[in-house]
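Listed below are the structures to be examined.
Quick note: the coordinates plus some simple rules give every number you see, no bench work behind them. All values derive from a computational prediction rather than experimental measurement. Cβ atoms are built from the backbone, for glycine too; each structure is taken alone.
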Structure P
Amino acid sequence: MDNNDSNPQLSWMGSRLRAGKITRRDFIGTATSIGLGMAISASLADQALASASPRKGGTLKVAMGHGESGDILDPASLFNGYQWALNYAFRNTLTQIGPGNVVEPGLAISWEAIPGAKQWTFELRQGVEFSNGKSMTTEDVIASINHHRGEDSKSFVKPIANEIASIKTDGKNKIIFELVSGNADLPDMLASGGFSICPANADGSIDWQSHIGTGGYLLKEYEPGIRSYLLRNPNYWRDDRAFANDIEFLTIQDPVARENALKSGVVDVIDKVDLKTAAFLNRVENIHVEETTGPLHYCYPMMTNVAPFDNNDIRMAMKYAIDRELLLKTILNGHGSVGNDTPIGPSYQYHDASIEQRKYDPDKARFHLKKAGLSSIDVSISAADAAYAGAVDATVMFKETAKRGGININVVREPNDGYWSDVWMKKPVYADYWGGYTTESEMLATGYLPGAAWNETYFDHARFTEVLLAAKAELDPSKRRGMYSELQMILRDEGGNIVPLFANEVLARSDKVNHGALSSDRGMDGRHILERWWVV
C-alpha cells in the first residue's frame with residue numbers, strides 16, 4: 001500500500017479493505033471519485049488485497065496482559081496466556097487446533113483409534129529437526145509425554161497424562177497410546193501447550209531448560225514478566241507459518257499502557273482490550289478491534305466440601321441471586337453472553353441450548369434458603385481484578401442483587417499480587433476465570449472430576465463421574481451429545497460453580513499486521529498468534 005500512503009483517505013480505505021470491512025468495488029469507487037483512473041484504482045485495490053495474504057518479513061510486535069516475573073517455560077507449568085503463546089512460537093505439539101476448533105496435524109501427520117478409544121496410534125512427521133540440529137525421534141515424543149505422568153508430577157496436564165497406561169513405539173515413526181479408559185478426544189487434548197515436544201535426555205527426562213524446540217522461531221532472549229525476542233527458525237519444517245523475520249513480545253499488564261503502546265506504534269497487537277473503550281479504540285485510524293467467541297468464562301467457585309456450600313440449597317440460592325444480564329451489560333459491555341452455571345458454553349460442540357437459562361430470581365433464592373432452614377445468610381467473597389478486568393465491580397454488583405434474596409455478601413478486596421497463590425483454591429468462594437479448553441471432556445475432567453488438580457469446587461458426584469467417563473470413551477457423536485447434555489444439567493443444578501458470564505476474547509491490531517481465520521479455542525488466535533500472523 002505504499003502508493004496510497006500519500007493519500008490518507010486511500011490509506012484508510014485500504015486498511016478497511018484488508019480487514020474485510022469494505023469490498024473491492026467500494027475501494028475502486030472511492031479512488032475514482034478523487035480523480036484516479038479505473039486502471040490505477042483497480043491496481044491499488046489489488047495491492048491492498050495482496051497485502052492481506054501471508055508474506056514473509058518484518059518485525060512482529062505483540063503485547064499481552066499476561067506474564068509474571070516467576071514464569072518458567074517448563075511445559076508442565078504453562079499457567080498464563082503469555083507462556084502459552086511463547087511456548088507455541090518455538091515448540092510444536094503432535095496436533096494443533098485450527099480455525100473452527102478443528103484438530104489439525106502437527107508433529108503427527110495422522111492418528112486412529114480402535115473401537116472404544118482405549119488405543120490410539122499416531123504416525124509422526126519425518127524430517128523434523130530441533131533448533132539445535134537434532135532430528136526428532138519417537139524417544140523425544142515419549143519422554144515429553146512421560147514428563148507429565150507419575151505420582152510426583154505437578155503438571156497442569158497431569159489429569160490427561162494419567163489416563164495413559166503405556167506408550168510404545170511401532171517402528172521408527174509410529175507411537176501407540178494405551179489408555180486406562182477410552183478417550184475419544186485424545187488428539188484434541190494433545191494439542192495443549194503442555195504436551196509440547198522437547199528433546200529427550202539420556203535418562204528419559206526432557207531438556208526444557210535450554211528452550212530447544214521444533215517450532216517456527218528461535219527464542220533468543222527471555223525476561224519473564226517483561227519481554228521476549230525471537231528470530232525465525234530457518235530450518236522450520238513447514239513453510240505456511242512463522243512469517244515474521246523476528247518478534248518482539250512484551251508483557252504489559254496495565255490496560256491503559258497496553259492500549260497506548262498500540263496507539264503509539266510500540267506494538268502492533270494487544271489482547272485484553274478494555275471493553276469500556278473498545279468502541280472508541282476501533283475508531284482510531286489504522287486500528288482494528290476484533291473478537292472471537294470461545295470458552296472463556298467468569299465464575300465464582302464455591303467449595304462443596306465446606307459449610308455452608310456443602311448444602312446444595314445454599315448453592316442454588318447463590319445462583320439465583322446473581323443478575324447475569326446486568327453483568328453482561330455493565331462488565332462485558334455486551335461482548336459475550338450469559339452463563340448457565342456450567343463451563344460448557346455456546347462455542348462447544350455439545351453445548352445444549354435447550355436447557356432452560358437460569359435468571360436472576362431473588363424469590364427463588366429465598367426459597368432455597370428456606371429449604372436450608374435459613375431466612376438469610378452472610379457470605380464473604382474474595383475478589384481482585386487479577387481474576388479478570390472488572391471482577392471487583394462484578395462482585396459488588398453481586399452483593400447488591402443478592403440482598404433481595406436474603407444473602408448478605410461481604411466483598412473482600414484482595415490484592416492483585418498473590419491472588420493466585422493466596423486466594424485461588426484456598427478461600428471458600430472467590431472471583432475466578434477459566435480460559436476453557438477445546439473439548440468438553442478436557443474442560444470437565446480438568447475442573448470437575450474428583451482428584452483433579454484444578455477441581456476448585458471439590459465437586460464429587462458419582463453420577464457425574466460415571467457419565468463423564470462414558471462420554472469420553474464414546475466415539476458416536478449422537479450418543480455423546482446426550483451424555484454431555486446430562487452433565488451440563490448436573491452442574492447447573494447441583495454443581496458448585498456460579499458461571500454468570502462467557503466473555504469474548506477481544507484484541508486490537510494495527511493495519512501493519514494481518515492474519516487468516518482466527519482460532520477461538522483460546523485468545524490471541526488460540527495462542528498461536530506469533531507463528532500464524534504476518535507483517536503487511
Structure Q
Amino acid sequence: MKAVVLARVSTEMQEDGFSLDAQLDRLRNYCSIKGLEIAKEFTFVESSFHGKRTKFYEAVNYIKHQTKLTALVVDTVDRLQRTFNEFPMLLELVKKGKLALHFFKEGLVIDKNFKSSDLAMWQMQILSANMFVNSTRDNVRRSEERMLKEGLLPGPAPIGYLNVRDEKGKKTIIIDPERGPIIKKLFEEYSTGLFSMDELVKKSKQWGLKNRKSGNPMTKSQFASVLQNPFYYGVMFYNKTFFPHIYEKLISKELFDKCTEIRTGKFKRTSKHTKEPYIFRGLVRCKYCGCLLSPYTKKGKYVYLRHTELKDCEHCTNVSEQIILNEVHKSLLSISFDDDLKASLATRLKKQYEITHGRTSYQLEKSKNELSDVEQKQKKLLDLLIAETISAEVYRSKNAEYEMQKIDLQNKIQSLQAPDTSVERAIDKVLNFSQNSYEIFKSSQIEEKRRILNIVFANFFMEGKNPVISMRKNFNLLSNLGGCQDWCPGEDSNFHWLSQHAPEACASTNSATRA
C-alpha cells in the first residue's frame with residue numbers, strides 16, 4: 001500500500017521529542033515495519049486550531065487524487081487534528097475506501113472496515129486534544145490578565161524598546177539604547193508640524209533606524225503605528241483595553257498628544273511635497289482666497305512663490321521669497337532690547353512665575369480628588385458586574401474609559417508634584433533667543449529657519465505682493481516692550497502691565513526650549 005507521511009509542529013521551536021525530524025524518524029520506521037511504501041512526505045509548521053490549515057489540505061488533496069487506497073501515517077491524533085472540523089471529511093474518505101488512517105502512538109488504524117470502538121477512540125483522542133488546547137488558552141489568558149494588572153506587557157516590545165532579562169533572570173523591557181533616542185527624536189520632529197511622515201521616514205533612514213529582526217528601514221505605515229502607540233508615554237493597549245505599564249517612558253503624554261493633533265489634522269500646515277527644501281514651504285497663503293502659495297526655483301537660483309489652486313482670485317500672484325524674508329527680518333529686528341531690560345524682564349517673570357506657581361497646590365488637590373472619584377466609580381462598576389447587573393462587555397468598555405482617565409490624572413499629579421527646576425533656565429533661554437533672534441535666523445540653515453518661523457510667527461499672508469505677517473502673542477509682547485520709550489526698570493506701571501502678561505510669556509518658554 002502507498003503511504004503519505006504527515007509530520008506537523010505548531011511552532012518552529014517545538015521540543016526535540018516532538019520535532020519534525022523526530023516524528024519523521026518514527027513514522028519512516030513504522031512504515032518499514034508495516035510494509036507501507038512512502039509515496040510522499042508532508043512536513044510543515046502550522047496550527048491545527050487557528051487559520052486555514054493550507055498545508056494540511058495540500059496533503060488531503062494529494063490523497064484524493066490517488067486512484068488506490070492510500071495510508072495517511074501520523075505520529076499522534078493531535079498531529080493531525082485538534083478539533084472536529086475535519087472529522088466528517090476524513091471519515092467520508094475512509095468510508096469510500098480512499099483513505100486509511102494510521103496513528104502511530106495510539107496504535108490505531110482506521111480504514112473502511114473500522115470497528116465502532118476504534119471510531120470512538122479516534123473521537124475521544126480528538127476531544128482530549130481539543131480540551132488540552134482550550135485549557136492552555138485559558139491558562140495563557142489568566143497569565144496575561146495577571147501580567148497586565150501588574151503593569152507588565154505579555155508580548156514583544158515596540159520598536160525603541162528591548163525585551164531582556166534582569167539580573168534575577170526575570171523578563172523585563174528596557175529602552176533600546178540605539179533605537180530609543182531615534183524614536184524620541186521622530187516624535188519631537190513630528191510635533192513641530194514642519195515635517196511630513198514621508199520626510200521623517202527618509203530622515204530615519206539617514207539616522208540609521210532599522211527594524212531589529214529584519215534589519216530593514218522603517219516604513220511609513222510603521223511610523224504611523226509608532227505615532228499611535230501609547231506605550232511610549234506609559235500605557236499599553238492590549239485586547240482593546242488600556243493598562244498603565246511599569247517600564248521607563250520614552251516621551252511625555254503632552255508630546256504624544258501634540259503629535260496626535262498634527263496627525264489628525266489639527267494645527268497642521270500642509271503642503272505639497274517638493275524635492276528641494278524651501279524656507280516658506282507650506283506656510284504662506286493668500287489673504288483673500290486662502291490658497292497655499294507653493295515655492296519654486298526660477299533660473300536655477302531665484303525662489304518665488306505661486307498659488308497652487310485654480311481659483312479665480314485676482315489677488316493671487318507670483319511673489320519673490322525675498323520680499324517675505326525682508327518682512328521677517330524687520331519683525332525679528334523689532335524684538336530688540338538691551339541687557340538691562342533683559343535682566344529686569346527675567347527678574348519680573350521669575351517672580352510672577354513664583355506667584356502663579358502657588359496655584360499648583362490647588363490644582364494638585366483637585367486632581368487627587370478627581371482620581372479618587374474615578375477609582376470609586378471603578379469599584380461600583382465592578383460591583384455591578386459581580387451582581388450581573390451589567391454585561392462583561394459593558395464592564396470592559398466602561399472600565400477602559402476609567403483607566404484612561406486615571407492615567408491622565410496620574411500623569412497630571414506626577415507633573416504637579418515634580419519640582420520645576422527648569423523655569424529659570426527656560427526664561428533666560430527664551431529671552432536670549434528673543435534678543436538675538438535676527439542673528440540666529442540669518443545664520444541658520446533652512447530647517448532651523450523653518451523652526452524659528454514656526455516658533456515666532458503665527459501666520460503668513462499675502463495681500464497681492466504685500467506680505468502680512470503676525471507674530472505669536474508672546475513674541476509680539478516682547479517686540480512691543482523693546483520699542484517702549486517710557487520703560488523704567490523699577491516697580492512701576494510697566495512691570496504691572498508685564499505681570500499681567502507674564503504667565504503667557506512663561507508658557508512659551510517650553511516650546512522655545514525644545515526647539
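For the set P, Q, ranking by relative contact order in percent (Cα under 8 Å, 6 or more apart) places P highest.
Where does the value 34.4, 111 come from, among P, Q, when Rg and Dmax of the Cα atoms in Å is the thing being computed?
Details: P: 24.5, 81; Q: 34.4, 111.
Attributed to the structure labelled Q.
If distance in nm of label points 7 Å out along Cα→Cβ at positions 63 and 215 comes out at 4.2 when worked out from the coordinates, which of P, Q was used?
Details: P: 2.1; Q: 4.2.
Structure of origin is Q.
Between structures P, Q, the greatest calculated value of distance in nm of label points 7 Å out along Cα→Cβ at positions 111 and 143 is seen in Q.
When distance in nm of label points 7 Å out along Cα→Cβ at positions 167 and 415 is computed for each of P, Q, which one produces 3.4? Value 3.4 for distance in nm of label points 7 Å out along Cα→Cβ at positions 167 and 415 corresponds to Q out of P, Q. Using helix-only ellipticity at 222 nm (-39500 (n - 2.57) for each DSSP H run of 4 or more, over all residues; to 500) as the calculated read-out, with -16500 as its value, let me know the right label among P, Q. Corresponding structure: Q.
Out of P, Q, which has the highest value for distance in nm of label points 7 Å out along Cα→Cβ at positions 71 and 319? Mind dumping the intermediate values first?
Working: P: 3.6; Q: 8.8.
Largest one: structure Q.
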